[in-house]
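What follows is a set of structures to go through.
Please treat every number below as a calculation from the coordinates, not as lab data. Note that this is a predicted model, so its numbers are computed, not measured. Cβ atoms are built from the backbone, for glycine too; each structure is taken alone.
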Structure I
Amino acid sequence: MHLKASAGGVDRYFNALNSTLARLGVTVRAYGFGDSHKATCLGPVNRSLMQRWKAVREAVVPKRGKLLASHFALYALPALLGRRWDGHVVHFHGPWASESKREGGRMHAVFCKRMLERLVYHRADRFIVLSNAFRDVLCQEYGVSPERVHVIPGGVEVDQFQPMDVLEARQRLVWPQKQKIIVCVRRLARRMGLENLIEAFAQATADHPDTRLMIGGQGPLREELEQLVLHKGLSKQVQFLGFIPESSLSSVYAAADLSIVPSSALEGFGLISLESLACGTPVLVTPVGGLPDTVRGLDGDLVLKGTGVDDIAAGLRGWLDGSLRVPSREACREHVLHGFTWESVARRVCDVYRSAGWRPEHS
């Protein structure tokens with residue numbers, strides 16, 4: 001995996017899961033590329049592919065009673081070829097080739113990624129996915145039998161993501177104290193639905209000009225989105241926050257009245273929606289992938305009708321005029337504590353590891 005703190009949700013999942021397993025007394029040897037102190041670093045991400053594969057090959061060696069738990073097919077392949085593990089569990093975080101194609105990847109690169117994924121998945125005993133949606137993708141696109149797939153949601157670091165006083169959080173961030181604030185933390189990429197969100201925000205706030213939209217994250221669409229904001233005359237209402245350090249995320253969520261995840265495709269889970277809820281802030285999500293799973297059971301109209309501009313605008317408008325039901329901050333927090341702590345997630349993951357042939361070695 002990539003180990004930079006600025007990396008995406010998959011890498012944060014990787015670090016959090018392995019840290020929790022270690023806290024539970026399970027011996028974990030985690031490897032990745034980057035600069036994190038939470039795993040053994042195999043070198044910088046910008047090394048050539050052959051150098052990275054060589055580093056994996058030399059460091060990740062099968063031993064008796066050991067199981068390989070892989071999170072990215074690109075780095076799993078050199079650990080598998082010509083070797084025998086007692087078990088192999090794939091944490092499937094999404095269709096790498098399909099995501100590349102949607103982001104404009106070249107045809108031959110997409111084809112190679114698909115073939116590499118198939119090579120790795122053919123050598124797996126079990127699979128762990130974050131949602132029913134990604135279980136379906138895995139079975140339908142890669143031909144994996146459903147009985148080998150286990151749906152286990154991601155977890156939240158509930159000690160880090162905690163409710164705090166809204167005014168205090170806003171003061172810390174130097175945000176307006178009295179305006180309604182909506183937060184969206186996303187990678188600024190095509191499938192995240194940010195263009196639709198900005199269009200919808202323009203519609204929904206025509207009668208609520210004091211409402212603010214804070215967009216956190218970085219990515220290739222930054223300039224295009226900024227131009228859209230200018231075109232819509234929203235420069236005083238929409239602010240781009242850039243990269244938000246993980247240490248500041250809880251303050252960002254706590255300072256908001258509402259957060260929103262407007263993804264248009266390939267959203268396997270939606271960890272950010274749970275992090276918002278853990279801070280007590282209700283979240284609106286599109287009906288894409290695993291996003292509805294993160295809010296299922298909460299009393300409220302938190303799943304939008306669709307991914308289009310009108311659907312998002314209707315949700316925002318309903319929230320602004322009070323016709324759309326959202327749960328209390330206390331209910332949001334309790335929802336996460338009830339089913340999405342890392343301790344409960346890690347124990348379920350261990351059960352799958354055992355079924356794949358892992359023999360526990362406690363530290």
Structure II
Amino acid sequence: MKLKTIDTILNRVLSGDDLSPQEGVFLLKQTDPEAIAAIRSTADQLRYTQAGDTVTYIINRNINFTNICEQHCSFCAFRRDDGDQDAYWLNWGQILEKSQDAVRRGATEICMQGGLNPQAQIDGKSLPYYLKLVETIKQEFPHLHLHAFSPQEVQFIARVDGLEYADVITALRDAGVGSMPGTAAEVLDDEVRKVLCPEKIDTATWLEIVSTTHKLGLPTTSTMLSGHIETPEQQIGHLEKLRSLQQTAIDKGYPARITEFILLPFVGQEAPKSLRRRVGRDQPVLADALLLGAVARIYLGNWIPNHQPSWVKLGLAGATEALTWGCNDIGGTLMEEHITTMAGAVGGTCMEVESLQTAIASLGRRYQQRDTLYQKV
């Protein structure tokens with residue numbers, strides 16, 4: 001009877017319908033190998049119809065400009081207090097040097113995020129410091145796409161300077177930021193956030209800032225940190241909020257929207273002991289990440305067609321496998337990745353273009369370099 005129900009649901013989505021939240025939870029709770037195979041096959045078919053058969057990648061560089069942070073998220077092994085032995089804060093010359101190196105290596109994008117450093121100010125204000133970060137890169141390399149500053153960072157700047165979110169986003173946009181990372185989402189459920197990141201913005205604030213960003217013409221990505229303390233119901237609740245956010249951007253005719261969904265499985269090797277004990281393992285469970293990724297494709301694909309795994313968190317082999325479970329993009333070269341690596345991830349900090357291309361080709365699929373907004377390069 002259960003298989004028949006799954007077949008009914010999957011046949012309906014293959015004809016173009018959206019999953020209901022109840023159906024999403026039902027699919028996530030499947031343990032029968034035949035049912036899981038049917039979900040995988042459906043996600044792969046939807047990937048083909050919604051995004052095509054070519055797998056995309058981007059040449060980009062991460063710049064995490066400081067690890068000094070006023071917050072204490074329970075999963076984060078990256079943050080440091082000012083004065084800690086391994087605390088760092090890049091100066092303008094170091095930012096420029098990393099950007100120059102990225103351009104030499106063919107990057108079209110700099111992804112820039114950092115800790116919430118209360119000292120990161122110019123003349124006693126936070127926003128001018130962030131604008132100087134942007135201008136340091138854009139004055140030298142106007143063609144580089146700057147994918148920068150999460151909703152959490154926008155809220156931090158607004159709070160410190162007493163500004164509206166729209167003021168901060170507009171100023172960053174006008175200085176040269178091209179899109180916003182949809183990070184700091186973790187799981188968009190306030191019960192989960194109370195445990196994972198009690199000092200971070202709540203669900204409603206994250207959604208408000210991302211929606212405001214779309215309204216002001218900046219595209220965003222979307223993410224989910226999965227596989228820790230959240231339930232299938234909370235996972236689907238998160239996907240439902242992302243789908244509604246995208247529908248709002250489309251229905252209201254906003255000039256920008258969500259470009260992609262990225263699943264970020266939890267890496268807990270260096271997480272604080274209390275959370276590690278509660279989660280019960282240090283590395284992601286690939287099977288769980290693949291099933292959730294497949295259900296995310298089925299749930300979001302009509303609205304957010306581009307789906308990406310994290311080779312940093314799953315390793316390149318795991319990310320390649322995800323390309324047969326609904327993902328159509330393998331992500332970027334990153335060049336240096338600190339946040340997940342410091343958490344104990346085994347995927348590495350940099351990926352050569354040839355490695356990404358070889359992984360894609362191993363599936364018999366074509367590869368194509370893209371830019372941040374999924375245009376061919």
Structure III
Amino acid sequence: MVKIKTKRERIKFASDNVTGACPEVLDSILKANDGDSAPYGNDDLSKILQEKFSKIFEKEVVVYPTASGTAANALALSALTPVFGNIYCHKLSHINTDECGAPEFYTGGAKLVTLNGIDGKITPKELSESIGGIGVVHHTQPSVVSITQLCETGEAYQLDEIKEISDTAHKHNLKMHMDGARFANALVSLGATPAEMTWKSGIDVLSFGATKNGCMAAEAIIFFKPELVGNLSFLMKRAGHLLSKMRFVSAQLDAYISNDVWLKNAKHANKMGKKLSEGLNANPKIELAYPTHANEVFVKFPRPIIEHLNSEGYKMNEEELDGKAVRLVTAWNTEESDVDQLLETISKKTN
């Protein structure tokens with residue numbers, strides 16, 4: 001029997017946020033619901049996370065589960081940045097364009113200093129040239145550098161790029177934060193280990209993303225240097241992110257990082273991203289805006305194709321990169337038939 005795709009189902013290429021939770025995560029929530037458990041992160045599942053993440057990252061880490069990526073980023077930055085500090089980031093970064101001032105709010109007024117970078121990535125040279133005013137009372141003080149992995153153009157920072165940026169930051173006594181909203185997708189794309197892509201390359205604190213790759217609502221703040229935790233526990237409580245039933249977030253993360261579920265999901269999403277990218281690139285009337293490193297495909301569509309896809313029920317996100325490209329995203333549950341159908345729909349309009 002041929003499954004007919006409805007217009008509602010076709011929204012999936014709009015983002016990997018439109019997906020449901022994977023079976024392993026749903027099962028973990030049901031199991032966590034059985035019986036009573038200590039509140040506020042004192043449950044067994046939350047405590048086990050420290051050990052499991054430490055094993056994954058090959059060193060002792062401190063883990064704080066959160067329910068959203070915005071909370072993870074803003075709270076992580078609030079632990080690293082004084083109220084008079086500044087945070088260097090790419091101008092397209094999520095913390096600058098899509099978090100409604102949360103980093104500024106949670107830090108108590110720290111300033112985001114945006115960099116132009118190249119293709120969504122900041123560069124060590126521009127960063128070094130932008131750092132100034134250290135010790136000058138009239139200026140906000142350089143405090144943190146934040147990079148996004150994958151970056152906002154769908155590309156992955158290579159290990160040597162992360163290391164060079166980290167070296168520049170640490171040379172000026174700045175901390176390094178990584179927004180890992182698509183951490184797993186970047187990891188499998190690079191073929192690196194979690195340790196290699198983070199603390200071994202100079203990352204001090206990671207916002208570990210999971211919601212986009214199979215969780216219902218679960219992220220984590222991971223500190224590779226315990227001395228940087230500071231007052232985060234109090235900051236989380238004050239911000240309303242110390243959840244009384246934290247076990248339901250921890251259960252998701254536990255299932256996600258167990259049995260390589262997170263890597264399996266990311267590999268599949270990336271495979272579908274590659275299939276979609278290659279199919280689009282084979283069409284002479286279509287141009288890719290950026291190389292496809294993982295599960296995000298940025299493409300320049302002629303206006304008739306965009307209108308055709310919208311009429312067929314596909315939600316075309318034209319807000320990306322100031323309207324210069326449309327973003328299509330594959331996910332852990334994207335089927336090959338979904339990609340085939342999208343490519344066929346486009347082909348009918350271009351032939």
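Quick rundown of the values:
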| item | result |
| --- | --- |
| Computed 0.05 for FRET efficiency 1/(1 + (r/R0)^6) of positions 227 and 275 (r between Cβ atoms, R0 = 25 Å, to 0.05) - originating structure among I, II, III | III |
| Structure from which 67, 43, 42 was derived, Cα extents along the principal axes in Å, options I, II, III | II |
| Winner on FRET efficiency 1/(1 + (r/R0)^6) of positions 67 and 203 (r between Cβ atoms, R0 = 25 Å, to 0.05) once structures I, II, III are ranked, highest first | III |
| Comparison of I, II, III - label where Kirkwood radius over Cα pairs in Å, for residues 115-178 alone is highest | I |
